[in-house]
Structure 1
Amino acid sequence: MTELRIGVFVCNCGSNIGSIINCSELADYAKNLPNVVFAEDNLYTCSETGLTKIKNGIKEHNLNRVVVAACTPRTHEPLFRGICNEMGLNPYYFEFVNIREQCSWVHQKEIHKANLKARDLVKMGVARSARLEALEKYQVEVTSSSLVIGGGISGITAALSLAEQGFEVYLVEKKRKLGGMLNDLYRISPNYEDPSEYLQLVKKVEQQPKIILHTNSEIISIEGYIGNFYVTIKGQNKVESVEVGTIIVAVGAQVLKPVDYYNYNGKDIITHQELEKLLKENKINQKNIVMIQCVGSRIEERHYCSNICCMNALKNAIIIKERAPDTNITILYRDINTPGTKNELYYRDVRKNEVIFLRYNVNKPPVIEDGKIRVYNNSLKDDIELDYDLVVLSTPLIPNEDNKALSQMLKVPLEENGFFLEAHVKLRPVDFATDGLFVCGSAKWPVSISEAIAQAKATAAKAAIILCKPRFEVEGSTARVDTEKCVGCEVCIKICPYGAITKDDNDQVLVRNVLCKGCGLCGATCPHQAISINHFTNPQILSQINALVERE
């Protein structure tokens, strides 16, 4: 057996770790742990200087295991694994110990105990590193084409971006024409842009030879995995099967119809979507207009803020005032959401244009009766009455009704409101947890047009990284089945959230490594302990537990 030679690198991380943990003492402690032949601390291990020190340590001390005690593995583990691989060391011989999020950040008021815990964490990491096994990543062939579901501004942008890079794109839209909500807008906030400028992209899509357009169509089934998705598309007159390497979900959202709110009738009590149409047709001539915000949102049925309603109301108010300065416009609001300095300045400009803002109490919402609006004023501590010729309701964007069916085909989750759930809101905002699948625009949350375009370009960039290569590497830390212990009860098949476990022609349970994410649900629920997870085996985990309980 090859002699274990473990190197430990402790990161100071500026004040993030070093202000709580004594990193030099922690490195000295690590030197005395079993099989550790080298240990040191440095300021920023992820910097060029820090990475060079890891390289030098591997080379000079002939290290065959590397332990880094630093911050979160979610952001930096690929970086350190890459350095190990560059130096000829299997990347799975790398162990990450989190002494920032799990130690210095959460124990700032208990410095002595935090340092003791840091020692325990490093000790556990060293023990586990001694049990690590060399693994290899899997290679999958990649079909260099993509599917974009949804023909709104985000779907159009993503499709064009990929097509202009030379990739074939199947663009599927369930309605008869492209453009989504752009077709219903009069102007776009906060710069009053004409939607027709964006709708010019529709012509570019129709003229782009790399885009195969399917309107009035829907997705019937999706099978496969990254690089090899098999999709069935149903159009008006035919059903077509296509093979793609990546899929981008850009299905957008829909506007809530306020049928149960404020006596909505579509005539003198309308939505902002209907107001946009009247503005297009120049049919606004009412003297007294009242806009009510948060209609159908931030309530028991829908807890969320729809993000774009306030800016939309401000935009429409100022357009009306510019056309007819004598119009009396009152906006009844709970809170005004104008994210960013530019939008905040826009809000101030609207106030200068004699648009009246009245805050209402959520427990005493406005009431429409007898041709007037009665609203409780917090400042006066009394009800006031407003005349109106037109009431405009700000209703939220809500998920599409077919989101659930599509999520089941893709085997991706929805969040509690029914929007698609990204892998991580900050670290992977346009990825799904499943490789090769991406999401953008209001499919995952209500966003402005500028945000939708930015996200669409991000998904196209992510997809292009996969499509530009003939093969794609898939993580090696996946589940494996001990066929001698397995009795074929199929509990693992039912519980796998990624559909990675199935049975072969001989009725044997097998893991499709390309789909497996190594989450461990199957291993934890197997009644016969027939499944283990590569890189998270029982001996590896038990070695950490034993190291923790065996304190000096």
Structure 2
Amino acid sequence: MASASKIPHKKIRILGICSDVFITSAVLLEDGKVVAGAPEERFLRQKLYRGFPMQAIKYCLEAAGCELEDIDCVALGWNPGLHIKPSSMRFGHVLRWRGEHLHAIPHALLSLAKTHHVDYVEQSLKQLKNDIKIIYVTHHHSHAANAFFISPFKESAILTIDGRGEEDTAGFFVGRGNKIEELQLVKLPHSLGLFYGAFTEFLGFTPHSDEWKVMALAGRDFKQNKYYQKVKNLVKLCPNGTFELDLSYFHYYLNDRNAWYSPKFVESFGQPRSPDTELTNRHYEIANALQRVSEETVIHMLNWLHKKTGMENLALSGGFFMNSVFNGKITQKTKFKNVFISSCPDDSGTSWGAALYVYNHIYNRPERKEEKHNYYGPQFSDAEIKDALDKYKVPYKRAEDIEKQTASLIADGKIVGWFQGQMEFGQRALGNRSILADPRDPLMKDKVNKAVKYREAFRPFAPSILEEHVADYFECNKSDRVPFMEKVFMVRPEKRKLIPAVTHIDGSGRLQTVGKETNPRFYKLIGEFDKITKIPLVLNTSFNLKGEAIVCTPTDAIRTFFSCGLDALVLGNYVVMK
């Protein structure tokens, strides 16, 4: 008999899926480490795609060199078991097709159970060569796993906030080792995410999509904001760290209403803005009040969580924490000293979170893999890039030092499409699918918004800075790292005139710190730009046009390049000029 040490280790493969929410995605873990992952929207070219992530799954399996039968478990970041109510006779006894026995039988059995509220439910798929478990993890537990299990913390407090997940809109948790403990949940219809979404719709934008436009609108300073108290009155802060909304102002929880806000809301705040009409001072003022009240509400939640846990570390997830303006203030306004937010706190990250939850809680594996980058998507060799350029008869040149040449183009005022390595998983381009420009040009923000992104002029762009220079340009510590553009810091007053294209109206910047180890090519490019200009940062925005997903393939990049005002396109080691 062979000794245990000679028995080959069998990898545990978990396929995480996020489906039927905004930005569906897939991730494949091997022994807790991501092998591949991508949002479905990048393959189908449909921004915020909500359908089943078939192409993303195919990519993950191909990247891992395996088939579905080689997967041990499929994990989803939504628990449909919570929707099977014993009291819901409306759906339990009416079958439209025989496949609905998958719902009807559990429904009937659960009517005998005293409780059905569990963190996950499990099915088994036995029509394949190998049996595969399908585990449905509750949405906010998936968010909590996405927050904690890839953080650098051995233990931390955890807060999740989004629009909704099953019946929950926020969750308070504690993470220790490879386990997460639930403290309490906030239930529908009280939702801070949908509260923010209602104002987003009122201000003429699309909820579940344009909340960060409202965040950008909120940047103007109003010393006497006449809407602040009106917004404040809509939220009641409860002693147990939760909150309640005045629901008479909202309709988002009513399925038979067209608007997310009620007539009473309009009486208080005036007529809603129609999309694409001019923004007035009233709209900026309302956005500012909304952001202030939202921040105060979350600070109230965090203060309770800190008092409850006594912990210094904090991990955050859920769509609300795409609010980078607030994220940068947490250590200043609470007693938490260390904060981690993953690169994908929105729903797309629940595929990763669900897989991590299963790996840690169900397989009980103790290994932890800290997230230091999110480059898990498709990549293309120079040969594949050249084939695409030749196919479309695009003239190009190959560069010997692509970073140096690109830095020179940017310093000369050119707007560059930058396509390198593996595609980013999250919603923010972090130097592999980016549009880059010179931050010194005071007109550059308007140039990129108008000629390339075709989006609102008030929206700012991010500075990507060499990590060792972060404290030279931003009001933060030398050791602060912002690898995923997840936080906003104030630009130092004396530096604002040097980098006007990436300094927002309030003097802030949503930055990305770039390290040599995580992205050596992007790091070198910025370093070459620094040698030319004495400025160790560049303007960085996602490589896409308004309303489109970030580019995935060389073909996507070429089409986008010729559909907008980009001056140059850099794919791998090839340069295309207009």
Inset, instruction - Identify which of structures 1, 2 gives the largest calculated value of FRET efficiency 1/(1 + (r/R0)^6) of positions 267 and 459 (r between Cβ atoms, R0 = 30 Å, to 0.05). - result: 2
Legend entry - At a computed 20, 54, 24, 2, 0 (P(r) over Cα pairs in 20 Å bins from 0, in percent), which of 1, 2: 2
Legend entry - Winner on mean count of other Cβ atoms within 10 Å over residues 131-138 once structures 1, 2 are ranked, highest first: 2
Legend entry - Of the structures 1, 2, the one that 1.00 was derived from, the read-out being FRET efficiency 1/(1 + (r/R0)^6) of positions 291 and 395 (r between Cβ atoms, R0 = 25 Å, to 0.05): 1
Inset, instruction - Using semi-axes √(5λ) of the Cα gyration tensor in Å, for residues 355-418 alone as the calculated read-out, with 40, 18, 10 as its value, let me know the right label among 1, 2. - result: 2
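Here, each number is a calculation from the coordinates, and none is a lab measurement. Just so it is clear, the structure is predicted and the values come from calculations on it, not from any experiment. Cβ atoms are built from the backbone, for glycine too; each structure is taken alone.
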